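Readers should treat all values here as calculations from the given coordinates under stated rules, not as data from a laboratory. What you see is a predicted model; the values in this text were computed from it and never measured. Cβ atoms are built from the backbone, for glycine too; each structure is taken alone.
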Structure I
Amino acid sequence: MSNDRRQTALIRPVEPRDEAALARLWTMLTEQHVALDPRLPGATDGAPERYARRLLERRSDPSTMALVAEVAGEVVGYVLGAVIDLHPDLFQHVDAGFVADIFVDPAYRRLGLGRELMATLNQWFRQKGVRQVEWQVAARNPEGLRFWESIGGEALMIRMRLELGADERPRRVRRISLRREESD
């Protein structure tokens, strides 16, 4: 992007003409995640195109919103959010939103596009009656963590993983001795 003249950005809902750009940006997102942490899954063959098609298919879903950031006619970022149901039969109901994905092309970062994508999505969430928004961010993504904190996000839960090897035999019944472990 040229620094010699001021450009403007347009934040708008996704359109069918954005399909190739969405596939490209999602590819960049998944590659960035794997580069940050090889434990995160990479994309399968054809996944970027399937992802972009699925995102476009959700355009008529009243509980989903996908927005793009466009600069000089080029789509350089996107966000996907949805109103979610947190098992109202189990938990006190709170209208909640979930940010499934957000990505801005690295060449266009630190220009406020991520903030504007989120501000526009949050405005839509508010119109839907949403009172809180949640998302996930890779633990090894310090830039992403800083972004979310800069717009007011705070850690709520920590998602953890344990890789299970195929070494152990399956056990149907186990007898174990119970003992309380001492903590320091």
Structure II
Amino acid sequence: MESLSNRSKIVSNRKMNLWEKIYLPAVITGLSVTIRHLFKKNATIRFPEETREFSEIYRGRHVLKRDDEGRERCTACGLCAVACPAEAITMVAAERKPGEENLYREEKYAAIYEIDMLRCIFCGLCEEACPKEAIFLTKELVPSEYERERFKYGKDILLEAADPDKRIDISKRQTNEVLEFKKDKSQMHNK
């Protein structure tokens, strides 16, 4: 009967000679491979001291953006949580109280916004789904931790700094069409 893969080989059972019995040719061949690798460039890097270049579209740690006036952009619509295939995003919406107009952009805001970084697959669907451009993935690495609870990032970690000089530039993550649309202040979304 013939094999299904047609890759079977007939193996000879010949006797080894003295040269093959002492394994000297095999040892010399192995040593030559090892010596050749000593003079090749290393494929690894020494990470803390050296870092690799990231591509322009690298997706790293999440950030919740603020608008030009320092208010939170997120309106807790939940589209990012629905779009997330790993179900890593959870949020609780709340109504803005009088006097908080300088903190939140809309009447509704995310009182609690959490991303479980152990569940996140960094696909970027959350930033594509967000109509307010409130969430983006940055080039920053997610730092390693020893405890699982530290990988649940809340608003205290995700929200970018209120100081405009310390904000993260995400303009390279946006297409030219989006950047042109943002210049049109007649659109309600850009106010």
Check: If Cα Rg over 2.2 N^0.38 Å, for residues 8-79 alone comes out at 1.15 when worked out from the coordinates, which of I, II was used?
Finding: I
Note to self: Using mean count of other Cβ atoms within 10 Å over residues 56-63 for the comparison, can you identify which of I, II gives the largest number?
What the structure shows: II
Margin query: For distance in nm of label points 7 Å out along Cα→Cβ at positions 24 and 48, which structure out of I, II has the highest calculated value?
Written below: II
Notebook entry, point to check: Can you say which of I, II returns -5500 when helix-only ellipticity at 222 nm (-39500 (n - 2.57) for each DSSP H run of 4 or more, over all residues; to 500) is computed?
Noted result: II
Check: Upon calculation of P(r) over Cα pairs in 10 Å bins from 0, in percent, for residues 72-119 alone from the atomic coordinates, which of the structures I, II produces 23, 38, 21, 14, 4?
Finding: I
Item checked: At a computed 10.4 (mean count of other Cβ atoms within 10 Å over residues 96-103), which of I, II -> II
Next item on the list: Work out which structure the value 16.5 belongs to, where mean count of other Cβ atoms within 10 Å over residues 16-23 was derived from one of I, II.
Entry: I
Note to self: Comparing Rg/Rh (Cα atoms, Kirkwood Rh) across I, II, which structure shows the greatest value?
What the structure shows: II
Notebook entry, point to check: Given a computed value of 22 for relative contact order in percent (Cα under 8 Å, 6 or more apart), which structure among I, II does it belong to?
Noted result: II
Note to self: Among I, II, considering only volume of the Cα convex hull per residue in Å³, for residues 40-143 alone, which has the greatest calculated value?
What the structure shows: I
